[in-house]
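Heads up, there are several structures right after this.
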Structure I
Amino acid sequence: MTPHSLFDVKDGLATLRPDAMGIVRMLERRIAAWAGEIGARELSYPPLQRVEDLSRIDYFLNFPHLGTLVAPIRKDELEASYGKPGVFRSVCCAHLGDAQYALPSAACYSVYFDFENQRLAGPVHVTTIARCFRNEVEYPDLSRLWGFQMRELVCLGRSAEVQAHLKNFRAKIKAFTERLDLPVEVAIATDPFFDRSSSRAAMQQLFPVKEEFVYGGKVAIASINFHRNFFGERCRITTADGEPAFTGCVAFGIERWIHVLNDRFEGDIERIQAALESALP
């Protein structure tokens with residue numbers, strides 16, 4: 001682990017130092033102000049998601065490689081193998097029970113599960129933050145972590161309402177990065193929230209569902225995601241007219257912002273703070 005004034009990273013797990021936490025608070029101030037402008041409800045969800053719920057939204061069809069599952073040690077193994085002093089580098093998978101829960105890999109999934117079977121009187125805006133986990137091939141630095149914080153601003157409603165939400169934040173994020181003097185490009189990305197063979201998947205080529213704000217050609221610090229009515233259908237969320245709700249989210253990878261700001265301002269915390277202060281409301 002290499003000492004750093006802002007953070008330490010080992011095996012995809014980051015420790016944020018006091019100056020980095022100051023950056024987090026400043027970023028949260030900006031996002032909280034945006035959330036207030038749209039009247040977003042701030043909600044906090046459990047740290048685990050049910051495997052059953054995730055399977056209903058095709059998570060294990062599309063993202064099984066990212067999953068980090070939670071399983072207890074089997075009762076018959078507790079005393080036989082672990083009821084004694086010692087240092088364990090791992091727990092044998094044969095000693096584990098079935099995994100009925102998973103650590104979240106995105107904050108917004110909990111929102112859709114929360115609104116399951118609800119009929120919306122009008123558009124609903126929610127903001128939430130979660131500690132997310134993704135099993136990646138490698139973890140080179142703070143830009144790609146196993147565990148990280150994701151803040152999201154979610155809209156549920158009719159198609160036009162959700163698209164207006166995403167258009168609004170596309171402009172806000174673009175203006176914010178310009179004030180910070182962060183050179184980013186808006187790139188089209190893919191996120192298969194639906195069967196790859198479906199007509200919706202084919203339509204994605206004509207109407208992209210995901211855009212990312214990319215720094216340095218490789219680090220996405222924010223994304224704009226239009227899910228159409230996929231989650232509305234799977235979670236039985238409907239609008240006032242009884243039709244499946246459309247959903248969309250704006251996501252911010254908090255540690256990635258720290259990485260990018262650190263890179264842009266060459267690790268100078270005073271310059272980072274000054275840039276943020278000048279760009280904040």
Structure II
Amino acid sequence: MVPAGGLGTRFLPATKALPKEMVPVGDRPAIQWGLEEAVASGIHRAVIVTAPGKDLIRAHFTPDPSLESLLSERGNQEMADRVRAIGHLLDLEFVEQLQPLGLGHAVLCAAPSLGTEEAVAVLLPDDLFSGSPPLLAQLLQAHTATRCTVLALRRCPRDQISRYGVATVEGDGPVFKVSDVVEKPAPEDAPSDLAIMGRYILTQDVFRALATTGPGALGEIQLTDAIRGAARSGQVVGVEFSGELLDVGTLDSWLATNAAVVWRDPELGPALRARVAELEAAGS
């Protein structure tokens with residue numbers, strides 16, 4: 001399940017018409033990075049929760065035979081194959097979240113379409129993962145071993161901890177028992193330095209808790225509130241994952257992530273490095 005119904009206010013005016021999830025990172029939109037991670041983790045079906053007017057997300061993942069044929073006719077078969085792969089990446093269903101009432105509400109909007117008693121992976125497209133094995137695969141492995149809800153955890157400097165949900169943990173890791181979670185605490189109140197990142201495996205007890213969870217911070221239905229109950233009953237673990245998570249949630253972090261991704265790209269990297277060298281030379 002991928003929540004993509006936010007307003008993208010931190011990217012305005014660029015996101016007035018363009019969904020933030022469609023802002024490019026390197027050569028493809030941020031949300032595609034996330035879905036490719038899901039596929040690499042063995043997931044073949046996803047529900048994307050969008051908002052009214054976000055038709056570009058659906059259009060991007062809809063097969064486009066005419067464009068594929070045009071690219072082939074012009075001799076660009078490699079790009080034709082890449083475009084075709086986008087339209088067949090995995091089985092997608094789209095659900096609308098009519099009001100931006102929080103991550104917990106977005107998960108609830110997806111629940112009828114998920115239609116299963118199995119655990120559900122939740123992937124926030126603001127976070128891009130780089131590494132092996134994929135982040136969702138690491139969480140799925142922990143879920144298979146414990147049958148619990150699983151949170152992705154990363155150590156965070158105290159002066160940045162108030163941006164995240166934070167876990168109270170027991171054990172030595174990398175798989176911790178989570179006894180409580182708190183949403184965006186002040187640095188002095190944070191129970192640990194383990195922040196909750198944008199990947200979850202949610203069991204059905206969390207969905208049941210969400211159904212009775214009222215509005216919390218900012219008048220939104222917070223996923224953290226539903227996870228807290230499961231944690232207090234011993235049904236949540238957290239994984240301090242290996243690999244790199246790149247943030248595209250704000251304009252400055254998106255710029256930094258783009259620079260990192262392009263810098264490493266074998267095709268695009270040389271042009272970026274040459275331009276940086278020019279700018280450095282001009283400023284010296």
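Every number in this text was worked out from the coordinates using simple rules, so none of it is lab data. Since this is a predicted model, take the numbers as computed values, not measurements. Cβ atoms are built from the backbone, for glycine too; each structure is taken alone.
Computing helix-only ellipticity at 222 nm (-39500 (n - 2.57) for each DSSP H run of 4 or more, over all residues; to 500) across structures I, II gives -9500 for structure I. In this comparison of I, II, the computed figure 59, 52, 32 for Cα extents along the principal axes in Å is attributed to I. Taking distance in nm of label points 7 Å out along Cα→Cβ at positions 120 and 216 from the coordinates of each of I, II, which one would give 3.6? Of the options listed, only I reproduces it.
When FRET efficiency 1/(1 + (r/R0)^6) of positions 40 and 72 (r between Cβ atoms, R0 = 30 Å, to 0.05) is computed across structures I, II, the figure 0.65 traces back to II. Figure out for me which of the structures I, II the number 26, 31, 20, 17, 6 belongs to, where P(r) over Cα pairs in 10 Å bins from 0, in percent, for residues 64-103 alone was derived from the coordinates. Only structure II yields this read-out.
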